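What follows are several structures.
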Structure 1
Amino acid sequence: MDALDFIRRQMSALHRLFDHVISDLSSEQLNHQAQTGVQSIAFSLWHYVRTEDNIVQFVIQRRQTVWIEGGWPQRFGLDARSQGTGMSEQDAAGVRITDLDAWRQYQSAVWDATDAYLSALSPDGLEQQRVTIRPVGEMGLLDALGGMVLTHGYRHLGEIEYARGLVGLRGATI
């Protein structure tokens, strides 16, 4: 297995886990904020999926994000450009997902766009391309996909699993 195959397999596994952790949530559970300064499942979910969309579509491919292309900001009543990085606690607490079925459509469209990109990527492209991710800086594509997308995703998945316990549900991986 080469690095590209590893990234493809792990992204697929991560996507399945994200799909699973929201499969049984109510709107109340999704948007529950345990206390000030602790973000809801909705915020962590929105932040990660928007980040993957931004990095894979815009930063790496220089294409319109699924978020913008699909008119999702208007459908959700959320900011078109923000994806959570640097947000105030108050603004982050204001991120709510009120239509979980529509969210699942957006999330699925992001997964499909990422999968299509990774399917077309060559191992040489993974090793040679460089990208700049703000505010972190320039890095190789492998680091962008492995660190800024994959590792970042698992970090937020862990937050979501913990938050599921706060609303009376089990984690996804147990």
Structure 2
Amino acid sequence: MGYNLYLVKRGNGREAVDQFSPDEWDRLRASRDIPAWVYFEDGAITVKSPSAAQVRAFAGLAAAHGWSVQGDDGEAYGVDGAAIPASPEKPGFVSTVLRSLRAFLDGWKLRRSMRGVVCPFVVGDRVRTTFRSGGVVIDVDANAHHGLGSIKVRFPDGSVLGGFFVGHDFSREA
């Protein structure tokens, strides 16, 4: 399965009014402007799996008639046959404000849901995990991780594991 390029009269070429008619194709072929490797299929003038030279020639043909070249993925091609990179859409003022507001509200909801949740350990407590024992709590920070809290535990081998106030794997050692 190859990659196709299409001649586009205007717009994106997908509307019925933007498609080429068989009469237009016949006139174009009669003018001998069309190379043998260009096809007419379902209202589209296309080239299948073109080489770099064919892309340049196809783009030149489009420019000569005031058309443009578009690939299977909707990308446009310039007169030189090079793909024109799509410019990244810049978010507008409203979307920027809404994104900031959404982030603030998400943080607020998280902090509100964590209200009253306290760390079950204090610095110096001896704890274990499912697979390790002998750990000592070395740090407790209630404000870390946007209100989820942070617990850090050092184990005898020197490794340090951390977790949140909720959903951690630490338990007191007996």
Structure 3
Amino acid sequence: MKTPIKVSVLLLLLCFFLLSSCYESLDFNQVDEYVSKPVFTSALTYFTLVPTQFFDSNGNQKNSISDITSFYGFQNTYVKDNLVKLEFNAEIKNEFDREVAIQIDLLNKNNAVTYAFEPIIVESGDLNYLFFKEIEIASNQNILNTEKVRITVRIDDTGTPMNANVTSGFVFKSSVTLFIESSI
């Protein structure tokens, strides 16, 4: 006996909500004006250097180390066609007893520079150096051809060689944030 009353009340409530819901016409043209603005952040590169890495097999000190890594961020056509801005962030810890300069170059598939950052100079003993660079794509279209990142680390030549037995280090962490705007 109680079950038909519950069903009646449930049906009555359902009818009420169906009849009292949206009563205005829907404007589907609003979808045409919608702009999606996703933001993607990804680690770019991370490395730690110690003094022994600045010496060749004969014990001669080198003043720079360079490495090239692949970057796949622009291989996706959606990203490449809709990217409006990117932000490069780096956290650097320099325990060395000398100044360090970092040169970051974005390269195309033929290793030609698509974008070169100004050198980043990190003083000796700076354990919390933060670097930020915002790049507008509209004024740097060539950056969309980037497929590689070259980072060169140069140590200050003080005339005194580094001590290869010291355990101090240089830590570099970086990320890139991509800002996309796309209409549907």
Highest-scoring structure on mean count of other Cβ atoms within 10 Å over residues 84-91 (candidates 1, 2, 3) is 3
Value 14 of relative contact order in percent (Cα under 8 Å, 6 or more apart) was derived from the coordinates of, among 1, 2, 3, structure 2
Structures 1, 2, 3 compared on distance in nm of label points 7 Å out along Cα→Cβ at positions 44 and 132: the greatest is 2
Taking percent of Cα pairs over 29 Å apart for each of 1, 2, 3, the highest value is that of structure 2
Structures 1, 2, 3 compared on distance in nm of label points 7 Å out along Cα→Cβ at positions 4 and 68: the greatest is 3
Calculated from one of 1, 2, 3, Cα extents along the principal axes in Å, for residues 36-107 alone reads 37, 26, 16, and the structure in question is 1
If helix-only ellipticity at 222 nm (-39500 (n - 2.57) for each DSSP H run of 4 or more, over all residues; to 500) is calculated for 1, 2, 3, the one returning -16000 is structure 1
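Values in this text are rule-based calculations from the coordinates and carry no lab data. Every value quoted in this text rests on a predicted model; they were computed, and no experiment measured them. Cβ atoms are built from the backbone, for glycine too; each structure is taken alone.
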